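Every number in this text was worked out from the coordinates using simple rules, so none of it is lab data. Quick caveat, the model's predicted, so the values are computed rather than measured. Cβ atoms are built from the backbone, for glycine too; each structure is taken alone.
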Structure P
Amino acid sequence: MTLSPSHPLMDGRTANSPLITAYRGGTPSRRPVWFMRQAGRSLPEYRELRVGTTMLESCLKPEMAAEITLQPVRRHDVDAAIFFSDIVIPLKLAGVGVDIVPGVGPVLDKPIRTAEDIANLPELTDEALEPIRQAVALTVAELGSTPLIGFAGAPFTVAAYMVEGKPSRDHLGPRTMMHAEPELWAALMNWAADASGKFLRAQIEAGASAAQLFDSWAGSLGLADYSEHVAPASVRALDHVRDLGVPLIHFGTGTSELLPAMYGVGVDVMGVDYRLPLDEANRRLGGTVPLQGNIDPALLNAPWEVLEAHVREVVAAGASAPSHVVNLGHGVPPETDPAILTRLVELIHSI
């Protein structure tokens, strides 16, 4: 299977963009930058648009999801849009009872903990993904030569929410299950992998030029647990989209010790969080992998000269890698002044 001739990577719109060039290890025409969680949260136009709608509603209304995805590109001149969605959207579309509770995060009607719970999980159908395809198509039609990055939660992070039933600090439930009931754990991970993989595929086929797998909670795992109980499901999720040939990025938080294993699931680019300097990440990955990251989000509220010095350090450390896409080492904090992000993009493009 290949992308349609009208896909932005195939018809010439995004194939030579700074972002895609850097993701493929080439030398871009300018230093590409985008921010995780750039869509919304810190933008007044986002908050205005969201009045009276829940988070899940805003993700599933194609016109609204497209508009939110486009807002930061218009405002900040970033080199990519990241599709506005949430990692539990595939659960919601499959028919799993889940809501995003303000100030809490994703909460399931009922945690998934038994063989019966897993056997009763509904399958995510192709038809259910239609709102996602519509939102991506609307977004891509407006973006022109700016690539859209598709996104999905990695199976471990999705499964962790499913077992705990809500956000958790230490993820004891899933970590217990993977050892106490390994067959149950594998079945749940396979379900999550297929849901995330189908979610990614819908976005890419509809026009996304790259795709990122977010493993928000993988940092709670040691290397042995990750390699044995988690990596195979991430491979399975990405197997849904490999034939499409778009650059694949993998990112997790607190995952400095897991970088080579996370790269080993079969991606093109590694995202690095703020805890590990990019030159050290490059060393751990053998000097052959394009990197993405890793400005410390905490410094967005520091004095400008402090932030500028830090960004220049990040860019210098990233220069050791085959190519580098500048990003944050996690998401944009909600209280960030949008003007700082715009100024930051100008600085990065000027270096």
Structure Q
Amino acid sequence: MGKIVWPGVAMIAVTYALARFSFGLYLPDISASLQLKESTAGIAASAAFASYSLALLTAPFLTRMVGAFRLVQAAGLTVIVGMSGIALAQGLSLLVLSTFVAGLGSGWASPALSQIATNSLKEAEKDRANIWINSGSGFGLLVTGPVALLFTEYWRLAYLLFVMIALAVFLWNSLSLPVRQEKAGNWEWKVSWRSISKAKGLLSASLVIGLSSAVFWAFSRSYLTVVHQMTTRESITFWMVMGAAGIIGGLAGNIIRKFGLDVIYRVVLVLMLLAIGLITIPAVWSVYASALLFGSAYIALTGALIVWATRLFPAVPSIGVSLSFLALGLGQSLGSLAGGALIASTSYPFVFLMFAAIGTAGLFIAIKR
């Protein structure tokens, strides 16, 4: 199992944390260096979401056409090319193109790796493997924090370092993942798409989780600096705690097997919503407790969504994971837009508590076998 899980963890760390999430950490410095306004900088950030969505939509088709192994390789190559372009960008055009290319990797990696795990592992190992692979973003966030502290003003050097890490991970996956077991199997495309109606609950849960978590991903660091008046170092430490806690979320596979998907989904969702509320308490303990709870709960929740998707689409989990993560991303996009507008017109505490309340809708979604 380790020959699939650990290279997969590293690929998710690179495609999600380094190629996508770290862009927000460096955006202020990138904007200052390239003399970008907030509106134009937002174009570069939105390009990554657009390509992520496009990659998720095409992942099931590409998995069938070229195989999951080749799609993982393609994901690795896109982040290498994309992050190289970001490091070398001298203006908005190359920056937008590079973030678009870098965003493709995350949309391809998760569905392809879930397909490889399904086709290569024993039944008892599949859930644990998928959730551990998904926890790679936590490992990646743990890496981006210290790099951000070391290269705060030298974002180009940071991205060149990320490129070298991505190259090593690409080679590791190319040498370790099974090449001959990546095919999606004997499944009919039309039959699989007809069965999408089964996934209404999964898609609804993904949308609600994405919507409620968006305010934390997009504005938690701003909250800390604006409301709690934390320094840059303290806010990045918060980011690192969140990443380290994400690794704990990788244990959710064992817990799901013991208590069941339905129970764990609801318990962990409550913990994530509690984390969103805790950050509003003006105390050091509550801020870092919020980071700890959110990091572990979010990774465990997205891992639960992957398990849910693979059970709904046992022959072609790449379809279920793609649809789930597309709904998750759509919720985060809508949540970020709404959260920013509401913060400007109301206040940070009100909006964070409101989004936590919205997330309780996910508790009423049934998980059907």
Once relative contact order in percent (Cα under 8 Å, 6 or more apart) is calculated for all of P, Q, which comes out largest? Q
Upon calculation of helix-only ellipticity at 222 nm (-39500 (n - 2.57) for each DSSP H run of 4 or more, over all residues; to 500) from the atomic coordinates, which of the structures P, Q produces -13000? P
Determine which structure produced the value 2.7 for distance in nm of label points 7 Å out along Cα→Cβ at positions 113 and 257, calculated from the coordinates; the candidates are P, Q. P
Using distance in nm of label points 7 Å out along Cα→Cβ at positions 265 and 289 as the calculated read-out, with 1.2 as its value, let me know the right label among P, Q. P
